[in-house]
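Scrolling down, you'll hit the structures one after another.
Please treat every number below as a calculation from the coordinates, not as lab data. Bear in mind the structure is a predicted one, so any value in this text is a computation, not a measurement. Cβ atoms are built from the backbone, for glycine too; each structure is taken alone.
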Structure 1
Amino acid sequence: MASPVSIASAAPPRLRADTLRPYIGILGVLLGAMMSTLGSRVTTFGLTDLRGGLHAGFDEGAWITTSFGVGQMMSGVASPYMAAVFGVRRFLLLGIVLFFTTSLLAPLSPNLNAFLAAQFLGGLGSGTFIPLTISFIVRSLPPRLVIYGVAVYAMNSEMSQNIGASLEGWFSDHLSWAWIDWQYCFALPLMFGCIFYGVPRDPPTSMCLRDLDWPGLIYAGFGFALLYAGLDQGNRLDWTNNGLVNGFLISGALLTMFFVVRELIAARPFINIRLMARENLLLLMALLAGYRFIILSTAYIIPNYLQTVQNFRELQVGAVLLWIALPQFAIVLLLGALLKRADARLVLAFGTALIGAACLMATNLTSEWATDDFLPSQILQAIGQSFALTALIVLIVRSINPADALTIGSLMQMSRLFGGEIGTAFMQTFVRIREQIHSNLVGAHVDGLAALTIERLAAYRAAVGARTADLEETAARATKLLAANVAQQASVLAYIDGFLAAAAGAFACLILVALLRRQPPSPF
């Protein structure tokens, strides 16, 4: 069997450490990673405003986030090989131009279909950023600084994950929904300049294009995109009770199976998935998906609790999530220094345990909790995520050859997108089902003849009676208030169950960490 096409030739050569170029280039790719993550998070928080601005209904508007995520998934799969063909610098610049153009024009769309097309193309553009970031950091920084670059990358990713609610809330309160897209038009030109100056020019490799494994690329691109769309729409459309979701998931699974078989037998696979057999790498990718599962699970629970139970707006929700982002600034350099001296597996285990403990702390949730009540658990989770994700990426970087960095970047992008989407889809469905169960159980224990029930209804009638003299209307409103209170308590209990599920996921990850073997010495 012929050896697979190498993409190492397209990776930028190591630059001289005494110039500013590599650092300017790294600033550019870090900006790209931040905007790629922000693209999905801000859109998620701003979905209501986007639907209103586009005059779209709930079901129509649900495709806005799906179209962006599908675009990111498709380009994330293809990025390593396309970067090998056209050059990393040229491919990144193309992605920037595409993302800038669609971000500028999307709010001007005449209808929802045009906006969805712009979102998809924007996802294609921004999806190129993250797979190429780790590659550039590893190949451009001096070995002694690679760990610090990885730590900054992990901090940057987590920060952008948790500032989306604050940004969307500010745009909604002070500007308009259009700025959900236009915000990128300020940072993308800066990124373009950094990439243009800081990433070395490398010639296109036409041989790679002629030898491209087109069937594998098509299977992977469409297979992963269909799976992503099925997961994203599954909870809304009731999973297997909907033909469209069944079609997405079944066809996506079949195409993904074809992709795996094709890449294992192809003489020149476009993604060398044989790398997954390398020691620890499969476990590390599973852990990356697992952490994204936990992070986006809790990132779903807290905003939804604050919005449904406390009626918070996005800007108020953002004040809670910022406490996950801010502590990472304080510890990023210390964490980099620690990982140069300590066993990264121990740091990973410590961070995972902190995440699990934070989720268990949050199970003390009541209907009275507001911003301040979440701070202890969120600060603990922030520290845990910083330790765990930084150590995990360091372990991934140490387990690969620099020549394989582009392929590993693509595998990381697929793991993080699928892990996050599975986490969100699972938690949406899990909380909805648990809420229905708790609502039934709590409601079954509300006895209309019990003294406590009579007392509560009397209090509600007294409160409502101050605004109306109609006794029948007063009684009806009091009953509705009691039913609303039951629904609120059912929601709180469901969110507590969600935190328990996230904690269980953290401790499952801890078991995987225990299976990791010691790595050989690394220059990083």
Structure 2
Amino acid sequence: MTDTGSARSRWRAALAGLSVVMALSGCERADLPAPVRQAVSDAPMDVALFSGDVMFSLAERIEAQDRALPVTAYFGLSSLGDTRLGIKAAVDLRDIQRDLPSLLSGRLDPDCGLGIELGLAQTQAEGDAVRARGTVKADLYRCKGRDTEREARGAHLWTQLVDFDAVLGAGLTGECVGFELRELALDPRGFLGGLGTAFGITEKVRKAILDKGNAALRDTPICPDMPPALERLSPDFGSGGAIEIGDGGLGAALSGTVETDAERLVGLMALWQEKGFLPGAAEGLSPLQQGAVAFRFDQRLETLEPPVPYRLDLGMSAVAPTRIGLRARLDLSALQERLPELVEGALLVDDCSRRIELRGLETIAQAKSLVALARLEARSFTCERTGDSAWQRGALEHSEEVDVRAEVSASLSDNCTVFELIDIARDPPLPVISEGRQGARTQAARTLFIDAVDALLKDRPLCPDLPEELRVLDPQFSTGGPVEIGNGGLGFGLEGSVDLSTGTMIAILTLLQERGVLPPRP
């Protein structure tokens, strides 16, 4: 026999032997063990990973296959600059880690000629990486019409078990932590495993695991969501990766910043209003521009008996990165209606020789001025001494009704409206009397009215009682004046501002957490 014929015979014998081996291996049933829930560390999350001036935790559920998996995210916010907060976030993935063997184990079919069954046994965090171990069952098939429209899987040829040890790295992907298969060690089992490696089957398994695994990991980044009350804040994370919780527990951590300028804070207030945490705006109010919000507060003047209601409409708009402009209007119509009965019969003076009584008081708003119309009843009496320090009122000498018109002005003091009377005059005016008892009596009545009503007004400043969620902003009203509401209705307009800092934001977030609007501190 020639050398060529001898070589051909040896190749035919080898192929025949390999066919027998493949046929025998194809008849073997090498089933993978059923996945079981793995034990994980129960150590607490390290507070340093989410420390801040305001800290809270948020329990979420992630839908995976046919179940909802619990995830706990921890957040910490701290002052960083005029309009910027630092943010730290840590995500506890151990509840998912427990179920990863059953979640990730299953069948893959990378192509017509190769079927893969993945059996994940364990995942474990190792510092900033994740190690996964398990076994792959690879099935080799004939493939008819490969890469054509009539491609179809044919007879089963080969089964190979391959143990794997994979290392996953993690890094920042957008505002999420993404995982990636970075190292993959394969250990084919037994003699057949060695043959599979020789014929390229092990390499096919490697490629399939890397391709399918990384594709699945790219589709499932870990993205911590802000709580609903802060959903309009957009964290800008600058770093992120995997962390180890306790001994092998799986987690993720991120850090970055959050912009908290005036427009964002006003937007948050609009959100809190939508969710019912802050009062609504007046009905029929025209749509507000972006960066603006309006509130209506119904309050009462508790210093009066019975208390008198009044209304405060407050508008807020961003005017600079660190400043919010304020416009407020006090509707005092109810007080205006009650004023006559409140002052009826009030005595301005009542002594031995005189009695001056307020018989009526009416206020009318006219554009940006406020007019008070009062009627006084002034009486004078004879007065006789009956002792060293005793006097007795005698007969009525004179009685007069005087109509008085006065301008009412207002000023601001510590965010309170203080009213006072100015430009008082008799209505209708008396003839000029430089001397005489009648002129003196009239002037005395007018002076007493000024002094008494002015003192009454100054002693009762109007201080709108804002909710604590707004008081914590430390609003400062700088200007104000009377305004007409409707036809002659009494009102007062205020303008001011809020100067922002991250300390302001921390204060309001702390208050919201105390009120239960934000999740509790861990």
Practice item. Taking distance in nm of label points 7 Å out along Cα→Cβ at positions 178 and 306 as the quantity of interest, name the structure among 1, 2 where it is greatest. Key: 2
Practice item. Identify the structure, out of 1, 2, from whose coordinates helix-only ellipticity at 222 nm (-39500 (n - 2.57) for each DSSP H run of 4 or more, over all residues; to 500) was calculated to give -8000. Key: 2
Revision key, fill the gap. When relative contact order in percent (Cα under 8 Å, 6 or more apart) is calculated for structures 1, 2, the one with the largest value is 1
Exercise for review: Can you spot which of 1, 2 the value 4.6 was calculated from, given it is distance in nm of label points 7 Å out along Cα→Cβ at positions 482 and 506?
Suggested key: 2
Check your understanding: So Cα Rg over 2.2 N^0.38 Å, computed for just one structure, reads 1.03; which one of 1, 2 is that?
Key -> 1
